[in-house]
Each structure stands twice: as structure tokens, then as C-alpha cells.
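The structures come next, written out as C-alpha cells.
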Structure I
Amino acid sequence: MENIILFDDDVRDHLLPITFTRPVAEIRLGILTIREKWEKWLNGKASFITQDYLSEKYPINITDQNYVINGSVLPNEQLVRLISQLENNEALLKDGELIATKLNEKQFQHLIKDEEIQELKGFDLEDTPFQKINKLTDIFSLNDLAIRQDFKLLTADRRSEKHPTSNWLLGKENIFIEEGASVECATLNAKTGPIYIGKDAEIMEGTHIRGPFALCDNGVVKMGARIYGGTTIGPWCKVGGEISNSVFTGYSSKGHDGYVGNSIIGEWCNLGADSNTSNLKNNYGEVRLWDYPSERFAPTGLTFCGLVMGDHAKCGINTMFNTGSVIGIFANIFGPGYPRNFIPSFSWGGSNGYSTYRTEKALETAKIVMARRQQELTQQDINVVQHVFNLTSEFRRWEKVDPS
């Protein structure tokens, strides 16, 4: 089994708040996370080079032979073939940027100690197409393609479980149901793209789904939901209402009516009943989105862009999110009116103002929420949360004391 080491590059900061709590390669895109894609393509086990405060939870594993790969790059057949052919100290580059290299243990130890190593022999990937996420909006923009690629990877030479006859199926050959999944009295249209239903997942009656669509293991789509293509519902998520071209990372809930479109929802999030995201400005203009490195709203080049919500963020019933909203981790939003387009991590409040959601209270809630899915909030998790709380204090302007 190959040893894979996935490293974060400079785009990591442009993927906040999603990457506050995970390496770039742990982002879900399509059916699988980027890490899971590389493990399947290379038949290996992956570890990480990431931020220091994340390294305890996401450690690095070094062996005698190591494939070191940019964690923001998505594998495909041509790229994987070139990586598999690398010899020690050879590298694949794109416009001078490292995409992948092969290093033995001695070379790697020199590298992480910032010591001089033998110069890498680089090969340019000028004629090799591949996808790479460089900004938040790439996650939902590439999700349609990523679902199609993952579907092909996961279902090759396999047979779907039987399709229950109570469903109305279009493009049945592009619908794959894993063991233990339940799908009854639903409309599934896979003519527009494949539909993947994971192990022990459930699609309740009255649901309408257009592919490409992925419902990961143990996920639930509630009665009467309407879901459009380019959407991934991650493991243990529960969703209802209307969803389009969005990625739910995992363990999050949108259990009631309301619209989410062109959005990214982290883990352990909850959207209250009838909460809605705007994904189109009234003037049909380009959407601007908060960018952490520049500390300003940056142009996306997109007309459609909804909500980005960091892990453990929650909103109350009837919350109305403006076009292009970015919500940090452990934010708790409620009350009337439209919240701001950028809400820092550990915010408590809404359009009428914010206070700080203290870590002891936030962690207390997280423990309760995670226990409902038989998951434990570990000391490693707590250390990450406390670090991000301190890291993001500069964005909680209300904490600043007026010297006058």
C-alpha cells in the first residue's frame, strides 16, 4: 500500500472558514473527500502536512517511500498515471507550483527540517488537465463534475442494490444504491447526471431529485424534498426543503423547508426551519465574498453564490442569509432581519448586534450534538477550537475596548 502525504499550499487561507478545522484534503467534493479520492486512486493511506495547530489531530506518517501531493488537487486517470511513474526526487509542476513529488524517508526528513536536499528533477504538467480548488466557490462549482468522476470510480465493476419498484426512475442505469439504503416513492432523474445513494442512507417518500446527486452513508433526505443537480449530502446529514448545487460536508441538518443554493455547509451545522439563502443579487450582478487573507469582500466572477458556513455554526428559524454570506465556525445566528454578509467565528446574535459565544458554552453544546450521532468531542478537537477562538478574535470587533 502506497504512503501518501497531502500538503496544504497557500490557497488554504482562501478556503477559510472551512479549513479552520481541517486540512484542505479533508474537504468533501463530489462523493468523497479529496483524501479519500487519492487513497482510492493510488491504493494507499494518506496523512497530512498542515497547520501546526491541526497536526495533532491530523498527523503525518513518513515511510521509506512517500508520494507527496498537493492537497488541493483532484486526481484523475492521466495525473495518477504520471504520479505512479515518478522516481525518487522527481516532481510534477504546474506553472512552477509543486503538484506532486516522490521522496524517500531521508529526503523527506531533510525537507521538513528545512535542510538542503538534492534538487528535485521537475516535469511540467503543461499538457495534463486536472482540477484544483483555489477558492471557496470552486467547491460547489466543481461539484457537478466531481460527483460524476467519483460515481465512475466507486461503481466500476459493481452492481447496484435492487431499485425498489415504488420509485419513478429516469436513467435507471445511472442510479447506484449501496447496501442497506432505503429509497421509496421518490422521483429520481439520472438523465441529467448520476445519482449515488450511500450505505444505510434513506430517501423518504415524495422526494424529487435530479442528478448529479450524492447522498453519502447514513444520510437522510426527508419527505417532499426537492434537490437539484450538483448537490452532495455528506454522511449522517439530514436535509429537507429545496437544495441546489450545494455541498453538505457531514453531520449537518437542514431538516425543514427553506432554500439553500450554491452553498457550502460544514460539519455539525444546523439550519433552523424555513431558513433561506439568497444566491442571486437583485441586480443580477457579480457576487463578492469575504476573503480572509485580504480581509475584504473579493469578486467571485459568479452570478450565483449563496452561503458558506463553518463547522458547528447554527441559525434559528426563518433566518434570511444575504447573497454571498460567510459564517465562521461556532457562530450562532438568530433574530429578525438579514444578518451581515460576514459573521466571524464564535459570534452570538444577528442583525441587531453580536456578542461573543464563549468556548466553554460552545464546547458544551458541541458535546451534546455530537453524542446524538455517537461521536465524541476529543481533547484534540477542543485544542483546535480553542486555537481558532484566539486566532479569530481580531474579526470580533465588538471585543475591542474603546480607549476613550
Structure II
Amino acid sequence: MADSYDILMVDDSLTLTRMVSAALADEGLKVATINKSTEVVTWLTNNTAKLLLIDIMMPELDGFQLLDRLNELGLSDGKQVVFISSKLYDVDKEQAFSKGAVAFIDKNTTFEAVKEAVMAIVNNTIKVTFWGVRGSIPAPAKNSVQYGGNTSCVEVRLGSGSIIVFDAGTGIRDLGKNLNNQRINSRIHIFLTHQHWDHIQGFPFFKPAFKPGNKLTLYSGQGIDTQRAITGQMEQPYFPIPLRTMGARVDFRNLAEQEYSIDDFKIRAINLLHPGKTLGYRLIKENKSIAYLTDNELPTSGRDSNAGELDLATMDYYHKLIDFCHGVDLLIHDSQYTNEEYQTHRGWGHSTFQAALDLALDAKVKRFALYHYDPDRTDDQISEIIQTCQEIIDRRGAKLECLAAAEGLEIII
């Protein structure tokens, strides 16, 4: 009778297989290890494993040759295949995914990062981390310690190892330090909503951009010269180090209002109501999704007695937003103003927290995170806003988890 395992790890390094298998066993997983790639076929003929963790650079059969052999014999059917390697070239990653791999783990990173990556794949998780939650301008102060004073930046780490970043405000500086501490050398996707300073001003301090071998792609709306905006803020007299001296490869790509397949995830873009070209994004990974809609001026809801009736164009836009973020696991939305503050800020391109909450309820999202706080908003005021939102949710008998985005907050989906 065949033995069943959670993971089969194939790597010629005795030290690595022992360390990783022991760590994963501590997490309750049953792990088998093989140090000779030529023994894998025989093992899989007599045993089974849900996930195959395969090194690329091995003697005899390398990882790609081994997977080809397993595919020919049907021994990889129904199994997740993950490559773990110090070879980080795009051509190797593309070859791995073309052969059916679901993820590619960087072996040059820390042991804890490898363990975390494997567990994320096993549990099929997405980790969202907030690095900057403030709008307009950084607001470091004694009364902004709890939620943070850095401007917009959110990291999304997929179980596959893909790193997605929304916006490059001052929060991206700490994100870069964290990635460097984990010794992550990778391709990083940075989706910019637009080019206002509070969404790009942290990029010159993003350490992975100075690391040779890294590849950064910056995405933004069509018709906007993002390269000029990023380059311009790094030229004299504004900044002493020009973009061209960064060690990483930095590419720029414009997106239209449609859906794109990138690596192992999909991204859908939508135009938002904000001065200048501004995009919102919906990230899709298999059956999980996140909507990131900041710097967006929602119409005050019909539930607001001061709003009056909405015109057809405004109502059409609102329903378009509902369809765009319907049912997402997490909605992150601009919540800069209160209803009272909005009366003197109409046309500034930002929403009230009440209108953002209405959108979350109307779109039936699972979690809603208030975001892009006014720079004058204190910690106590944000806590009061969350309490008010919860009262509204309870009053309507809705099922919605509402939270305030805060620097360092991690959400597992």
C-alpha cells in the first residue's frame, strides 16, 4: 500500500533538505526527501505526495529534466510542482511555469522566508501588508503612531512567491528594507494608481531598485508618462541620485481599462474619479481577489439625506464600481473625509468613509479596509470612525468585516 505525504522535496543538498523537512514537520506536514533526482520516479511509483518541491541545479537529472520525465509518465498528475533554486533568471522562471509549476522559490533568501513561502503554497494563502496608509502628505506625529503616517503603499505576497506592490508612497521605503532583510532577489510588480507625489515619492528610497539582478515593472494608466514622472523626481535639484544609476532593471508599462494575465495572477484595471489619469486595480489569484481603489471620489450615497438624487452618469459609474469589486475578499478604499468635511472638498478626488462603506456593503465584499486617511486625521479619530462604521453595519444587519488599515497590519486571505 502506497504511503501518502504532503510534500516530496528533491534537492541534492543534504543540509537543506534536513532543515526544510524538519521545519515543515513542525508545522504538522508529512515530508519525504530525496537527494538523487534519479530515484524520484521509483519513489513516486510506490508513494504519493500532494506537492513536489524540486531543485533545478542537480547532477544527473536537473529539475526541468526530472519534471519532463514525470510529466511523460503521468507521475506529476494532480500534484502541485514548485521549483526552489538560486537560478533567478527570467528565462528559468518562464520555463518553470511553462512546465506546469505553480511557484518558484528563491533559495538565496532566508530559511524562514523559504518556510513561509512553502506554507503559503500549501495553505493557498495571500498575504497583504500595509506599509503606508496616509493620503496627500506624510504625517508623522504623536497622534498618528497607531495607524501610521507614511503615504500609500500596500504589499501583496502570493503563495507562488510573486510580489505585488500597490503605490510607491513613503511606505515603500520600509517595504524595501524588509525585502532586503529577507534577501529576496526577485521580480517585483509595482502598480501605481497615478503619479501624484504621495504615491511615488518613496520610490527613490526603495532598496531593491538598487540591487543588480532585480527586475521591477511599474504599471500605470495609458496616456501617462510614468517614466518621466519617476525620472523627473530623481533629477537635480530634487534628488541627488538619478534613476539610471539604479542597479535593478526598471521597466514601465501602461495599462488600459481591461484585464491582464501577469505571471501567475490576473490584474484588472478601472478608471477612477480623481484629477488626472487614475487607475484602481482588482488582483485575482485563482478563487481569491483584492480590490485596491484609492484616490477615488465616490458619489455620496442615496442614503445620505444631504446628497439629493444622483444623475444617470454618476449612478452608472457607481454601479460599474460595484460590479468591479463585487464579492472580493478584501476591498481597500479611499476614506479621506467625513460627510461634513466633504462639503468643502467636493471635486478634490477623495471619498467619505461613509460612501466607501456603502460601496463595500453594496458590492457584498468580505472585508473592507478604510485607507488613505487625511493627514490631519488622528489615531483617536480613526478609531472613532471604525466604531461608527461597525454601528452602521450592525444597524443594517450586514455581514462585513470592517477594519482600519494600519502600518504593519498583515491580512491573510
Structure III
Amino acid sequence: MRKVTRRQFLRYAGAAAGAATAGPLMLAGRGASVRAAGAPTVTMIHWSHFVPSFNPLLERQVAEWGRRKGVEARVDFVSYADIPARIAAEAQSKTGHDIIMLRVFDAALYEGNLVPMDDVVADLERQWGPFRPLARYLDYVGGRWIAFPWYFWSFPCVINTAYWRKIGYGTENVAALSWEGLAGAAKQLSDMGHPVGVAVSQTFDADDGLYPLLWSYGGRTVDQKGDIVIDSKETADSIEYMKKLFPLMPREVLGWDDAGNNNLMLSGRGSWTPNPPSIWAVAHLKHLPIEGDFDHVPMPHGPRGRFRSTSTLSLGIWKFSKNIELAKDLVRYLASKPQYDQQVEASLGYNEPFLSRLADDPYWKQHRVLRFYEPPEETLEVPGWPGPAGRGAALTYNLFTIPLMYAKAVTGQMTTSQAIKWAEGELRKAYGKG
């Protein structure tokens, strides 16, 4: 487990202490066209998508919009893990891209730096809405839409059906499992050399894999008012469960990055892991024989229900942008149905829409492997729920407080009670309750 420094803590908050040394950011986009004399350049930063066929499509769409408008337009790709520091640096230096990718609670975190998007939201909701409830929770702050909710991806479980069949489970049986049922099956799968795996490390996949476990046992980080409520029997019960599951997983889950579980499954070793469809998508795009063994199922259920975590992507426009109206027009273009339908197909169903009418895309129905992905059967939430969107939730997510709590307990570094108390202290710092 890597230690999170105070410098990192401040950097992810977007504070000057972490961002001042980063400087302005302008990355070279592969899809840039020759700039017309005197024409403005509209730039956008986006994560390097886990489904590799998405990036070229987004480049083409941005370039096509630029041609229609008679301007240069460029999208620059950054690894998902680097996004927090990149956005913090741009906010601090007040230079960078016109349109930025905002994850989960980032919109509330950077509220004071963003152009209100009420007009864009109203236009697109009128055409393709209404929005799913998560959109307002994340991007409607202080009575204004401060970002546009573009798409999200969620975390069911990907399984290797060949290994589950060997222990007598069809896909529908796996889909019905509780966490306790998963632990029983995991013992048989581990004995066969095909373990289950969920990240228990400082990576965003760990946030999205472990929050549903916490929620399903009734644990919460904060309540609706933002009061710290992590210290509970329900939280302790979820940790005690993970202590049972941990010995049945590869030890390296403690050091996984966001590719760790992908590698486990694509290598043919793994049998189960929480993940969006990118594992299946890579196998499909590369024509790997293992593709036919993959399927998706809902997250296991606990005593208090069945939950699925989401990662969300909203588009914001910096107040310092010199191309605000053009940037808004590009957002409208990318989020309209003709473009969005292409994005769903290019992401192999990975991108899920916030706008309800965009969910009518037939792609998810055409692929049986995606039947449990969209629409989700589980209760869909974001890490930090049910507390208020903002700095506290963003820091807790970016600093991996909940994965570290589990890691400290399952490795014996701390007792269950000590790990919860440690997490409580970190939450108090993040939410300003110290």
C-alpha cells in the first residue's frame, strides 16, 4: 500500500500547494487539423478510453464539428489516473483546455471556475431527456447547472463462464449470488487456480468495487447532511466479510492499478471481477478466443440490498476560456443523439447515457453479454452517496479512503475497529469536520 502524502492530498483538492508546480497544460492531439489563419482553436481534454475504438471516433467527431464551424478543434487524451492532477493544474494556472472532463464530484469541486451550463442542459434535455437522477445530484450546484452530464459507466461483474460451469453455476446462478454465496464459490474457484479478484488498493477500480460491498451491508461514509457515519456495525460487518474473501484472491490485488483486474481476466486466470464491459470489449476487438467465455452479471447482494457503483463523466467549460460559446456548441454536438449513438457503438456499449431517450439505442439489446449492464438491475449510486456532492466526497474518492480502510484491515495492519477509526479521521479531514 502506497502512502498518500499531504502534498497529494492538497493537489487532488485543486489547492495551490499541489497545483502550482504543474504549470499550464496543452497536449498534442493526434487529430489536429491545419489551422485556418486567424481561426480560434477549441480544445478538449478527455481520458484515454479503456475501449480503444472510442478515441478515434471522438477525434473524428470533434474534427468534423470544427470543419462545420470553420475553426480548428482538438481533443487531447490523458490517462484516467492523471485527470485529477491535470485539471487541478489548469484551474490553478488558468490556462489549458476550453472543455474539460469532470469525474464524479469534480464539478462541485471546481464550481467557482466553471461557466454555468443551464442553457446547454435545457436544450439537450428538451430534445433527449429527462436526465437520470444522478445528473442533478452531481452537476446541479447552488441553483445552477455547472457542468453537462455526458455519460457514465458502471460496475457489474465480468465472469469467465467456463470456470463457473465447472463448479455447477450457470450465468443466471452467478447473477443471483449474495456476497456470502460468492465467498463459498470463490473457495472452489481458488482451489481450481481461477480466483476471483477485486482491487483493494489505491486505484479507482477499488473505489468502485468496494463501495457496493459497504452499501450492501448498510454501511455509509457520510449521511445526507455530510455527517460522518462510517463507524458502524454495518461497516464492520462488511470488513469482516472482506477478511474472508481476501485470502481467496491473488495477493497482488493490494497493488492493482485500474488495469489489474483486466489483466487477471484477459490472461485466462481469473473467474470474477467487478468491471464495466471493457474486458469483454478488448477481447472482442482483438478477436481473443476467451471472448466467448465472458459474460456480465449484477454485483452480489448483501443484507441491505444490491448496489452498483458508477463513474461519471461531465463536461465543463473554464471561465478563462476564450471560446465559451463555441465550446458550448461543441458540447451540444457531442451530446446529441446522432453522435451519441456512434459513441455507444464505438465504446462497445461501455458508455451509458444520462439522457433517458439516448438509452433507446439498440446496441445493448443486440449483445446478450450486455443484458445485465444496461439497464442496471442494482441500485445505481456514486462513491460518496448519500452525502452532498463537493470537496469532501471528491477528496475521499480521489484519495482512496475506503479501499485503504479495507486494505489496512485485511492485511492485519490494523484491527477492524482501528481501520474504521482511521477512515473516520480521514473523512473528517476531507469533509472539514476535524
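Just so it is clear, none of the values below were taken in a lab; they were calculated from the coordinates. Only a predicted model underlies this, so the values are computations on that prediction, with no experimental measurement involved. Cβ atoms are built from the backbone, for glycine too; each structure is taken alone.
Supply the structure label, taken from I, II, III, corresponding to helix-only ellipticity at 222 nm (-39500 (n - 2.57) for each DSSP H run of 4 or more, over all residues; to 500) with the calculated value -8500. Don't skip to the answer; put the middle values down first.
Numbers: I: -5000; II: -8500; III: -12000.
The read-out was computed on structure II.
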Rg and Dmax of the Cα atoms in Å derived as 21.5, 72 - corresponding label from I, II, III: I
Distance in nm of label points 7 Å out along Cα→Cβ at positions 225 and 265 - structure with the largest value, from I, II, III: III
